[in-house]
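Undergrad: See the structures that follow.
Taken together, the values in this text are just the output of simple stated rules run on the coordinates, not laboratory data. All of these numbers come straight from a predicted model, not from anything done at the bench. Cβ atoms are built from the backbone, for glycine too; each structure is taken alone.
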Structure I
Amino acid sequence: MLGYVFTYAFTRRATAFTVAMVIGVILEVIGYAGRIMSWEDQWKENGFLMQIVCLTIAPAFMAGGIYLCLRRIVYAFGPENSRIRPESYTRIFIPCDLISLLLQAAGGGLASAESHSGKSPDLGDNIMVAGLAFQVFTLAVFMILCVDFALRTRSRYRSLGSAAFDQNPIFVTTRSSKGFKGFLVALTLATICIFWRSVYRVAELAEGWTGHLIRQQDLFIGFEGVMVIVAVLALNIFNPAFTFKEAMTGLGGLGTTKKMKKQEQEREKGISTSNSDVEAAKVA
């Protein structure tokens, strides 16, 4: 968490990505605080509820941060290589992530309330599982589109060479940097880790709060804790605020479509003004 905060304080870039990741890691901290409470007293209900709810919903924020990065990557290589418009990635996956988050949060809240009142938490648990399952589906579709974009980009590069990529000097410099290449690897690794973790949690919570998987500490550490740690550390080391640098303030941010339309209008206006000057010169 401190790594993301210090990076943003130093660079003032990647605001939305940083907010998503920081919220996710804060929830992880709260969840593990709950696990420490349970270690001190395994019958203390508050600690259990803190960890079951916070550790379940935290990666949804991290997934949101990952979704925000793909739009930047598409602009860095060239929108022509993508099957859909760069902005569509955000418009499709962020709402899906919010739906997943709301289902998990609502289910966790309901399960906690039922548990406090001495009732069965099964209904709330089922809603949490539905949210997690939707998150798994969304991540799967996201990974398919990522692979499709990579294959299309590679195919166009073989046919057209460097002309297949955007020739904006900022993007040319970004693509050739080792940091950017490291970021692509880190983002891929983080996506796989969050996906793997989400699949595990669906299987775990599908059995309820008294199932077999939820009692296996080694599986929890390996498929929950380690997966999240690898994901957040990878994206911390190759933070887009560093690896994208100036490209973070260009195309790919909020309002990109408006910016592009404005640039097009300015170009057309410049051409029109230039033609008027030529006509005036001829008359003179």
Structure II
Amino acid sequence: MLLKTNKNHTKFPMKHNPLVFIILATFVITFKGFALQNEAVKAITFNKERDVLLVQFDCKTDVDDLHTVAALATLLSDSKFSEIRYHAVAGTYGIQEGLYVPPNDLFELAFGNNWSDANENFNKAIEQVKTIVQTTLENQGDIWIAEAGQSDFTAGLIKAIVSDDTGINISERIHVVQHSDWNEKSTSPENLQFVMGASDYHKIPDGNAVGNGTPGFNDASYTGWKDKIKNPKLVEVWNLSIEISNRYNGKEGRYTNKAIVAGGLDFSDLTEVCWILGLSDIKDTTQFFNLFAH
């Protein structure tokens, strides 16, 4: 038993010291708080029956978004996820410089009419997506936003919803997922701060790396998709995504994606979708195609 001597040399066991009780009580309360918080986080999962997945692509200036479109179409063609309600948005870029990568033909092929063009008309796209969001929230569903780019569009979307004063708790019902430090730095600071404060914001490990807790979908050496994809429509989507990405990669000052130059694939932004759908245990590009190509 540990003993402590006071200034009068009277010995008291440490377990009877009031300070020890305070410290222990504080520790227990804090531990319980963390446990409850972690349980709350675990309880928030994508509900296929009610929720909507928004995937927002900046398409400026990296062509990796085009590969991500094809990978998203592949994932959504799987029977486990084919009934998910989703909407894609092109042109959700922030303050970065450089030229846009025109993705319209690919979006139309991959998503039909289920996408909006924020590059062509930002305000119109906000209104289109706002309608989807409000209907979902009113029907007790949540919104899950995969930021395949910056958060400026998301800021405009949330502000438009808040301005209607529906009384819905946006900070608990709109979940924003970001994997890229560069994307955060390329969002206007005031918009990033707003989105972080107004939504349920999650920053996850970067999808360009393998073994960091999320899938790594940047692989300069992977070419095996041609042997895996059998669905004719998906073959067409992948071929078009690669054709457009090769056409614009590094051109006219655009970012040069080294994995794509080497003939590989980069759909690193799909990491956020995998996190949302509970697929974070996928390791890499090879495993992705092994799971979903058929």
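Undergrad: Quick check: -27000 is what I get for helix-only ellipticity at 222 nm (-39500 (n - 2.57) for each DSSP H run of 4 or more, over all residues; to 500), calculated from one of I, II. Which structure matches? If you can, show how the numbers build up before the last one.
TA: On the way: I: -27000; II: -13500.
Value -27000 for helix-only ellipticity at 222 nm (-39500 (n - 2.57) for each DSSP H run of 4 or more, over all residues; to 500) corresponds to I out of I, II.
Undergrad: Taking mean count of other Cβ atoms within 10 Å over residues 120-127 as the quantity of interest, name the structure among I, II where it is greatest. Walk me through the intermediate numbers first.
TA: Details: I: 17.8; II: 14.6.
With respect to mean count of other Cβ atoms within 10 Å over residues 120-127, the highest-scoring structure among I, II is I.
Undergrad: Out of I, II, which structure matches 45, 18, 17 when semi-axes √(5λ) of the Cα gyration tensor in Å is calculated?
TA: Source structure for this number: I.
Undergrad: Consider the structures I, II: one of them gives 23.1 for mean count of other Cβ atoms within 10 Å over residues 128-135 as calculated from the coordinates. Say which. Before the final figure, lay out each step's value.
TA: Values: I: 23.1; II: 17.8.
Going label by label, the one that fits is I.
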